[in-house]
Structures are given as structure tokens and as C-alpha cells.
1. Give the label, chosen from I, II, of the structure having the highest value of relative contact order in percent (Cα under 8 Å, 6 or more apart).
2. Taking distance in nm of label points 7 Å out along Cα→Cβ at positions 96 and 112 for each of I, II, which is largest?
3. For structures I, II, calculate Kirkwood radius over Cα pairs in Å and state which one comes out highest.
4. Which of I, II yields 0.45 for FRET efficiency 1/(1 + (r/R0)^6) of positions 56 and 208 (r between Cβ atoms, R0 = 35 Å, to 0.05), as computed?
Structure I
Amino acid sequence: MNEFKDKVAVVTGGAQGIGKCVADEFRKAGAQVCIIDRQEGSHFVGDIARKEVLEAFAGEVAARYGRVDFVVNNALPVMKGIDDCSYEDFQYAMSVGVTAPFYLVKLLSAHLVPGAAIVNISSSRDRMSMPQTESYTAAKGGIAALTHALAVSLRGKARVNSISPGWIDTSGTRYEGPDAAQQPVGRVGRPIDIAHAVLFLCSSRSGFITGENLCIDGGMTRQMVYHGEHGWRLEE
């Protein structure tokens, strides 16, 4: 994948989990990677919910490289439900999950080079829910919609797509039995499953794709669920 050599990739939430895997794959392909994360490390440390942090980060990227080829908005919003999610909690989730991706792209837009690509990490929760997940689900739905809006606004400048991961284990646990069997592909997802898709959407091989969402969930959102069928049982 020589097309990534010496190109500049920006990854939010890139110090752990899916984001780290994405950053590692970009590096393996020869790209320069700029990470922002709240976790301490050699990357830019900061909370993307804060406007001044985003401005400082974008300024550092621009000053150091003068160009941006890829932006991956991956940072994770808080998950709280209607019973315990305060107004401030909900606003914070929106700031991390929707406002920050929008503002970061806006700040970096003048530095996007021809052939640039943006990938927003949504979630399969943008189309299905569990109880008490309103803040996270709303943020993920928001970034999925933001994706096609940006794709239209940035036409001719950058392609913009999103990925909706399903159950992706970031702990290295090996799941067997019902946990694996409930996925039509027969296993729980891994961060590399998402990283491979990110690099595909940033590559010339996806040059005719923009404004789209790719759901990577092992087929879970396509499987009908009825009590007593295929090993599924409802227990209350």
C-alpha cells in the first residue's frame, strides 16, 4: 500500500482500542500519524470536547506538516441513559461525538490535499439500541448524518464516509459459545476489522465512494431474532 507513504493521517482517540489499531496500520503503510487522545502519551494529549484544545491540535498539525491527507474521527463519547444522564453529560457526549468531528474537519479543511479522505467512526447503535444508551446512541446517529452532509459540502475536496462497528472487542478476549455464535460470521469483531476498512476508505480503491456508511458488525443487524430460534432465548 505504497500510496500511504509519507501522507499525513489525523486520528482522534488514537491511543487505545480501535483508534490505536487504525493509527498502527497507517504507520505500517508508511503514513505520518497525528494522534489526539485524553490518555497520556507521546501524542497530543487533550479533551476534544474543548474548542481551544481542538484549535491547538489543528494548529500543531498544520505547523508541522502543512497538509492533511486523512482524518479519522474515532474518539468515544460517553454512554449514559435517560435515567442517569444529566444535561451536562448529554452535551458532553454531543461535543465529543458530533461537534468535535465537525470542528476538527473545519479547522483542517484548508490543509486538505487533493485525494483527501475523512472517515467518521459511528456505531451499529446508530440504527438499533439497548436501554439506557441515549447519549452514545444520539452522538453516533449524529456523526452518521454529519458524514453525508460533509461529503456534499466537501465535494471535489475530500471524500467523506463513515463506519458503524458492531461488537468489537478491544481487550484481546477470545469469545466462544453464544457470544460468538450470535454473530452470523461466527465470531466477535476485532479492531483490525475496522482498521482495514478505514484504510480501504482512505485509499484510491474507494475513489468512487463518498457519503456512505459501512456497517461492520458480523451481520448482527441483518439477523432476525425470535425467542427459541437459533439458540436465542429471552430471559427476564
Structure II
Amino acid sequence: MFLESNSLAIEVNKESETIGELLLEVGATELHSRATTALKNFLDAENAKSRLQFCREPERVQPLMNSYYSKHNDGPINYRKFSMVGDNETGLLQGFYLLKISFNDFSIRPVIIGYENRKMLIDWESFIGYSEMSLDEFVDNKLKEPTMFRLHAKIDDYFNFQFNDKDHRCLYLRNPKDTEAVYGYINRGSSADDHLSEIIESGKSINFIIVNLQYPDQLGGKNQVIINEIIASGWLLSNK
């Protein structure tokens, strides 16, 4: 009996290693409170250096943050309120915690929070919509090397120059932060075409999407680019 009781005590006192285990340990209300506290600390951070401690994978993300905040304000981020327990699109999702935040301009943004090393940490890349550069820079420079972007997408039917409906599929791609938008073309039958079909057929949205873009060797319109690869539906890279 002593051995059985001792084994049970060890199991009960074992610290949770996944967010699902943490939910079972503390309950939905407490889990939401911890997620909210983590997000408040992230938003209230005085600068990028202090914000980094509240981010997922800090060692990998640090150089990305340094590059981003060399062009953007890294001070505290103002907000209005967070979603509550039981609200739509709030709670556990595929091993992460999802909640929504509304800002002073009444815009709403989903926030993905991971659980790493027994800490609730913000996925900074999806929060700010990290891309390797802005669409404005990409269009100005007409880069022909694959470049990663987090963008909003929707199916479109604009075909011109060397791009036609028979050989290509078209997506309209934009980011509200940029003045530019682009039409991205996928070669029918390519791996990117197959991936797009898988996303759509599975019922997932392409409203948020991660893609590699490049300009073709033979330039068409100013805003006509090739979708070299569809990396993910959504702005989270969960397999990093």
C-alpha cells in the first residue's frame, strides 16, 4: 500500500509538460488567466529585449525581432481588451492556446500562445505577421529569389501577360500594413497547386497564409508574381 500511494503522489505532483496536461491540472479558468497574464506581460514590455523573454523560441526569434524592430517601434503595445473564457475562437487549439485581442482602433487579432519549458509564451511571428520584408520593398526591388511572406489571400481571376487561366491559378495577396498588393500565380499541377487544393478541400481558410514569392524571369505586370511555395495555412509554423 505504501508503494502504491507513493507512486500516486509522484504522478499527481508531476509538473505539466504540455498545455493539454496543464488544462487538466488547473482548469479552463486558471489556464485562461495564465494565458492572459503572459500576453499582458508581452504587450506591456518596454522594449524588444524585455519582450523577448515572453516569446516562443527566443534564441531563434531574437535576430528576427532585432531586424523587425530596427524599423518599427518596440515600445509597449496599447490594447482594449482580451476575449474571455467561453468566447468564440478562445481556448485550446492543436497544442496551443488561442485568444483574441482588440485594439484602440477596434481591430481584432488572434493571438497564439504556446507552452514551453512550463511557461506560457507568445508566438511573436504570427502576432506581428512576420515576413522577410514588406510587400512594398518586394515590389520595388522585383526580387527573383523566393521570399517568405505572411499575407491575407483570396482566390482571384485576374490573368494577364504570360499568366492565363489554363496554366495557372491566381491568388490576390495583401497585408494591411503595406500600400502594395500582388497577384500571385501558381502553376497548375505543381506542388504548390497540390498544397493549395489540400488546404481548400480540408475546409481550412487561406485568409491567413504563409507563402514564398518571387518575380518571374520574364516580368509581366508590376504586381504579378509567382507563388513558389505555399508553406502553411494560417500564420503559425507549428513544426518549427
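Rule-based calculations on the coordinates, nothing more; no lab input. Not measured: the values here are computed from a predicted model. Cβ atoms are built from the backbone, for glycine too; each structure is taken alone.
1. Working: I: 19; II: 14.
Once relative contact order in percent (Cα under 8 Å, 6 or more apart) is worked out for each structure, I has the highest.
2. Working: I: 2.5; II: 0.2.
That would be structure I.
3. Numbers: I: 18.4; II: 20.1.
The structure with the largest value is II.
4. On the way: I: 0.45; II: 1.00.
This figure was derived from I.
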